[in-house]
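S.K.: Before anything else, here is the set of structures, which you'll find just below.
Every number here is computed from the coordinates shown, using simple stated rules; none is lab data. Not measured: the values here are computed from a predicted model.
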Structure 1
Amino acid sequence: MIIFGTRRKIIQLAMLTLVCGNCGNTAAQRLDRVVTKFALFFVPLFPISTKHFMQCSFCGATQRLTKEQAEQAQHDGNQG
C-alpha cells in the first residue's frame, strides 16, 4: 500500500503596519507564505502550490496576494 497526500506549511514573512482594506484601521498586518507539498509516506517531497496572504490583526480579514505584491509589501516594510 502506498500512502500519499499533501502537507501545508505556513511561513511568516513579515509583520507590517498598514491600513486594512476591510476595516480601515491602521494595524499590524501579518504577511504569510503558504506552501503545499506532495508527501509520500508522510515525507514532504516537492511543492505543488505556493500562495501569499496578508491578515489584519485588528479585524482578522485575510487577503490573497500575488507573489509580486507580497515581495513589494515585504520590501516596502523593510524600508520604513
Structure 2
Amino acid sequence: MTPYMNRNGNSNVEAYEIDGDSITVKFMSGRWQYYLYTSQRPGAAVVEQMQDLARQGRGLNSYISRVVRTNFERKW
C-alpha cells in the first residue's frame, strides 16, 4: 500500500492501494481498518475522484465522510 500523504494533517486515512477501477483505503482507527471501493460500489466516477484525492494526499477522508459514507464494496 502507498502511505497517504495527509497534507492537511488531520486525516484518519493511513494508506491506499489503487488497482484499476478500485481503491482500497486503510484507516488508522475504527473496528474495520480496510475498505474496498469499486466501480460497482460506489461507482466509477466516485472511485476516480477518490483515486485523485489519494494521489494528491488531501481531502480523501472528508470526501468519504461527506459523499461515499457507507457505500463500499467490502470491509475487513
Structure 3
Amino acid sequence: MKKIIKAQEEARQVRRSTANWEFIKSLPPKLRIALEYYIETGNFREAARIAGMSVDEFLYFAKDKANIYDMS
C-alpha cells in the first residue's frame, strides 16, 4: 500500500512541476478547474467530464497545450 501511495505522490509532483501554470490560470474557470483536478488526482476521465470534453480531447489539451506530463 505504501508503494502505491508513494507512486501516486510522485506522479502528482511530476504533473505539478511540468504544468504550464500561466496558461492554466489564463483559462476560463471550467477548464482551469478540470486541469487542476487532473493535476491533483490523475483522474483524466472525471477531469474530461468537468471540462465538457471527450477523454481524447482533454488528454490532448492537457498534454499538448498545458504541458502536463503524466507518468502513467
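S.K.: Who wins on relative contact order in percent (Cα under 8 Å, 6 or more apart) among 1, 2, 3, i.e. which is largest? Please report the intermediate quantities before stating the final value.
M.R.: On the way: 1: 27; 2: 31; 3: 38.
When relative contact order in percent (Cα under 8 Å, 6 or more apart) is calculated for 1, 2, 3, structure 3 comes out on top.
S.K.: Work out which structure the value 10.3, 27 belongs to, where Rg and Dmax of the Cα atoms in Å, for residues 21-60 alone was derived from one of 1, 2, 3.
M.R.: 2
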